[in-house]
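Some structures to go through are shown next.
Only the coordinates and a few stated rules stand behind these numbers; no lab work does. Only a predicted model underlies this, so the values are computations on that prediction, with no experimental measurement involved. Cβ atoms are built from the backbone, for glycine too; each structure is taken alone.
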Structure P
Amino acid sequence: MVSKEFTGRGVARALHDEILNSRPEQRATLLVEPDNTRAYRAYKNWGWSKVGTLQPSWPDAPVLHVLIRELRV
């Protein structure tokens, strides 16, 4: 997440890539609320793929989409 004044400048993508490019794992996993269309669209554009859904066990927990991205091939 970047502040509104920096949106559309590639800052979020640069931060995203910087964090992931230094990770030694084979893949990364994240959870996103399906109705967060802005974030969801960005993740899809950045190479994330939906692999399922998850609903945490706390009361009134939202259903989340599980996304993964390969880091090492």
Structure Q
Amino acid sequence: MADIKFEIVENLGVIGEGAKGWKKEVNFISWNNRAPKIDIRDWDSNHEKMGKGITLSKEEAKKLKEILSEM
């Protein structure tokens, strides 16, 4: 499997923290030198290891915000 390059362009916030210290974060991340997207996933404290997550375009994030605001 090819190496995946990433750069956390901006940390938007932490949603929660697991028992092992990993934090569920919302970040703007550039994957493989592409335009940054909104990303939600678990990270270790050094941002070297990550869990599975979801990456959203700005349009998708706006739609998610609309859906969540109706809760």
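Points worth noting:
- Identity of the structure behind -5000 (criterion: helix-only ellipticity at 222 nm (-39500 (n - 2.57) for each DSSP H run of 4 or more, over all residues; to 500), calculated), options P, Q: Q
- Highest-scoring label, criterion being mean count of other Cβ atoms within 10 Å over residues 38-45, among P, Q: Q
- Structure from which 35 was derived, relative contact order in percent (Cα under 8 Å, 6 or more apart), options P, Q: P
- If distance in nm of label points 7 Å out along Cα→Cβ at positions 30 and 62 is computed and equals 1.4, the structure in P, Q: P
- Among P, Q, structure where log10 I(q)/I(0) by the Debye sum over Cα atoms at q = 0.11 Å⁻¹ as derived comes to -0.32: P
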